[in-house]
1. Matching task: -10000 is the computed value of helix-only ellipticity at 222 nm (-39500 (n - 2.57) for each DSSP H run of 4 or more, over all residues; to 500). Pick the structure from 1, 2.
2. Could you tell me which structure in 1, 2 was used to calculate P(r) over Cα pairs in 5 Å bins from 0, in percent, for residues 233-344 alone as 2, 8, 13, 17, 19, 21, 13, 5, 2, 0?
3. 1, 2: which one has FRET efficiency 1/(1 + (r/R0)^6) of positions 41 and 105 (r between Cβ atoms, R0 = 30 Å, to 0.05), as calculated, at 0.85?
4. Given 19.0 as the derived value for mean count of other Cβ atoms within 10 Å over residues 33-40, which of the supplied structures 1, 2 does it correspond to?
5. Can you spot which of 1, 2 the value 24, 50, 23, 3 was calculated from, given it is P(r) over Cα pairs in 20 Å bins from 0, in percent?
6. For relative contact order in percent (Cα under 8 Å, 6 or more apart), which of the structures 1, 2 scores highest?
7. Among 1, 2, considering only FRET efficiency 1/(1 + (r/R0)^6) of positions 97 and 273 (r between Cβ atoms, R0 = 25 Å, to 0.05), which has the greatest calculated value?
8. For which of 1, 2 does FRET efficiency 1/(1 + (r/R0)^6) of positions 209 and 321 (r between Cβ atoms, R0 = 25 Å, to 0.05), calculated from the coordinates, equal 1.00?
Structure 1
Amino acid sequence: MAHEIDEGTAYGLPEGGYERDLVEVGRGTPGGEWLRRYWQPVALSSEATDLPKEVRILGEDLILFRDGHGRPGLLYPRCCHRGTTLLYGRVEKEGIRCCYHGWLFDTEGRCLDQPCEPNGGQKRHLHRQPWFRVEERYGIVFAYLGPPEHRPPLPRYDVLEDTAPDRVVHATTRTLQTGGPEVMDCNWVQTYENVADPLHAWITHGMISGPQLGERLAEPPDDVTYEPTELGMRSLVHRNARPDEPENTAVLELILPNVSIVPLEIHREDGRATALAWHLPIDDTHTKIFTVAVIPPVHRGFDSTKLPVFGGKPWHELDLEGHQRFPGDYEAQAGQGRITFHSEERLVSSDRGVLLFRKQVRRAHAAMAQGKPPGPQREMVVVQAGRYGENATAWSPFGSLKQEQIDSDA
């Protein structure tokens, strides 16, 4: 007896794959070398102390410490003498001293003392512990891991510099609104291109989980456009006037390679956003997000895990059923797998922002392959993101890119 053949089953589904140049961050990879051309956050300034701290960034394991002069240092962990880890080193006024034979290194790896050698090591100047340059700003220790000859200035952001007297600049390693662990078990691109996908806010944070981010995001926007900028891209999410809300446009911004700006409820008088996030690739499968926000002092220490937006419970108190019933960004992003299978994606018109982001990344990689700078870098960055009235599009000096051009070029 003949029977109907089932079509489209998962039997024989080919093994998934991902775009390696987009997601891999190790030394020598296109993505890793691109990210190394920019300053990256390493730790909160409060985490750099006289007790050595292990940090992992772009797949490299390093040791962070602060010497007796208050200077942070970031060194390769294996002592250049006999290879034991500096995690057990003793931090002193001038640097860090290896626990094994006492070699002392300053914050730039210079060997200052070899106590087992005559006269403290007459040739100690010939030995240097591998190191990376670090600078502190906005409560974060930043490091440059790229070619020294291409090191740019550590950028400043105008909305974090020009602050009102009743505001403070506060740094945290937790996302400000949507919860999640401090270290996300997924590739950094999955967290970053989420900001280039503003329509997910209506679905994830509205339709599925209730109004996690406010009532106005629990309904679809009236229009969404995507535009390239000199430093990355932006999304303009427009909502027409409602009886209880005027016409407004929310502008979300990506500053490549890995800074995102989403306008929150606390913003400047001109409507611009006051919170920036760095999506740090710890390695190919783990991500840590550093956020700096200008907030009232009463909000200092603000922790998203204590916001009752997940069925009335903090995020960390949810059991599996709670995460299933109230999923947020972490569940959606980590739920794609540690590295999502790009080969299994079916991108459609509502994914134009993701397509534009990936296009900008490929352009940056191509520029580097040709020996050119991967993109412009500014010592002072003017932030565009924010919430604006009906003239929002007129604020920016950048013109719109037609959607069909984004689709055809991606």
Structure 2
Amino acid sequence: MSESEHVGAWRLVRPLAAGGFGDVMEVVRDGDGVRGALKRMQGAHASSPSVVARFIREAAVLRELQHPSIVRLLDAGVDERPYLVMELLDGETLEHRLERTGRLVVSEALGVLEALCSALATAHAAGVIHRDVKAANVMVCADRIVLVDFGIARLIDDAATPLTETHTAVGTPSCMAPEQIEGKRADARTDIYALGSLLFHMLAGEPPFYDPSPTMTQYLHQHARRPRVSAVAAVPELLDGVIARAMAIDPAQRYDAVFAVLAAARLAVHESSSAPAPEVLAAVVFMVTVTAPADASFADGALFDDLEAVMPRAERYLSALGIALAADLGETALFATPVASGADVEGLARALDAHLAARPHRHDRVAVRICVRRGRAPFLGTAIQPCQLLRIADWPLPRDLAGVWILEDG
């Protein structure tokens, strides 16, 4: 890149990032010295009419949206390749912030949620949905929170020409709503699903569902029980219900407006402020993990039928013994109970393993593993509260977990 290279009225300064649609450069406008972030289409995409149309639509969308928490469009045009210039934001992405400092406290997360709800309410009122609300598309600046990258946004208006053909999924696999995964038409409730997913991410420090296989990640969004953030973070349990409703698999069961999510989250925190203190007791936690191979395909119906049957079978078996589900993380679930010091925990774990191995229609490519950890944990009645015992990342698991393992806290 030469120092004098220009795109339109903008002089290129340095590269900032690269994405699916194009590279992002820091630029300075001739004449007044205004700085901006220029996004231009990758050469390989410039010949695709559908991709060019989507890029141009981003400019039209951003021109319509004026809000302090929505990135501001400064310029747009075509100079060999289509380009647009957005305000240059001084800050870091929420994704980077979470990687750098870990999970947010509840008040911080609600502050980010409030800014995003205000931004999305403005977008939805203008007939625009974002369709890719995630930590990487949220900028944390010194004075504001800003939602960026409307590159896959589309108008809700039925009269608008669709830019994405039916049955084609557009979005990020790790945070897509079920209807996006199925290639169905998105609406405001799709952004509401993403808000629920992002709220979990902010409070837990990790997304609600993740698997190295994108296919499995999408499967979890479509079918898995919604995870409980209170099982992995010290937050009010009532927030579990808020996130579960925002992330309901059926869009009709979600909140009907973004501010309803914010109101429900605030109410959950307020109503939890007078909760009784938990009692610390000897405890046992059963971790059940079920996995499929990375090359698993939705075409293998028998595999996914068996995959979906394991956790309910484990939950029925353990709940009959008074051992309650503490966290459902998709392919891994935790079950916990207070326990007497002389209890035969290993025998119970091996009985559970045998029970799961005897399930009907067992598929030989579905792997089930059980690990049990004893220690001390806070309980309200028989319900375990967020604690280190529930943090799987802190478990000293063997490199190749197979069969049944028993871990004892010191």
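Just so it is clear, none of the values below were taken in a lab; they were calculated from the coordinates. Note that this is a predicted model, so its numbers are computed, not measured. Cβ atoms are built from the backbone, for glycine too; each structure is taken alone.
1. 2
2. Here the read-out was taken from 1.
3. Numbers: 1: 0.85; 2: 0.15.
Label of the originating structure: 1.
4. On the way: 1: 22.1; 2: 19.0.
Of the structures listed, the value fits 2.
5. Working: 1: 24, 53, 20, 3, 0; 2: 24, 50, 23, 3.
This figure was derived from 2.
6. On the way: 1: 19; 2: 11.
Largest one: structure 1.
7. Evaluating FRET efficiency 1/(1 + (r/R0)^6) of positions 97 and 273 (r between Cβ atoms, R0 = 25 Å, to 0.05) on every structure, the highest lands on 2.
8. 1
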